[in-house]
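Coordinate-derived values only; no laboratory data. What you see is a predicted model, and the numbers here were worked out from it, not measured in a lab. Cβ atoms are built from the backbone, for glycine too; each structure is taken alone.
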Structure 1
Amino acid sequence: MKPRLVDDWRHWWRWNSTKVILALGALPTIWFELPPEWKAEIPSSWMRVGAIVLMVVGVLSRMTLQKPPKDKGDGK
């Protein structure tokens, strides 16, 4: 089975699922960069719950139909 790009791959940055996956990937970096005082104020379970919520939202957004991008007349 050969991997193939989806037809509208040029619009990857407009997909809700891509935005959620990028946010999920940024969570560990954001957590790492927070000052220790802030980390002490945030319950550790919030990170786990936040990651699970983003994962579910990402899957759901990938399964739902999004409106196609409006043509801006650029011919692409």
Structure 2
Amino acid sequence: MKGYIITTGTVTYAIKGRDLLRKKGINAKIERITSGKGSAGCGYSIIINGDVNEAVSILRSSGVKILEINEK
């Protein structure tokens, strides 16, 4: 299974997202990320293994703001 990094803007969104995904049976964890050059500050990501489309659908339908999605 592929791993994905779903970047959120705040720790609040990351925690909410992780908890929502776990309730739906998707293993998820949170990591703090430092921004690359040209970005402002730090952010938080939800790390998952599995169906990224299902995870994104769950997060967006629950109001979790997603900034970026990358393959791990």
Structure 3
Amino acid sequence: MAVSDSELIDRALGALIDHLVAERERTALTEWPYEDDPELSWHVPVGPDLPYDGDVPSEVLELAARRRQGRA
């Protein structure tokens, strides 16, 4: 590698910090999942359908129907 020692150390520290942050985020999500957080688990009302000028693909319609059945 043709980099200075300080640049190599900067890269190593950056990689270590990224690793530690990701590890802490995974730990936090495991210990306090979103589903259990009362601030995040509120009911969202279904809004109006969005306007669409073209034909909706059948796969999209089927997926939407399955999702609506899951909410009922």
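A few comments on the model shown:
- semi-axes √(5λ) of the Cα gyration tensor in Å from the coordinates reads 19, 13, 10; which among 1, 2, 3: 2
- Comparing distance in nm of label points 7 Å out along Cα→Cβ at positions 32 and 64 across structures 1, 2, 3, the highest value is found for 3.
- When distance in nm of label points 7 Å out along Cα→Cβ at positions 24 and 48 is computed for each of 1, 2, 3, the one that comes out at 4.5 is 3.
- Source structure (of 1, 2, 3) for distance in nm of label points 7 Å out along Cα→Cβ at positions 8 and 56, computed value 2.6: 1
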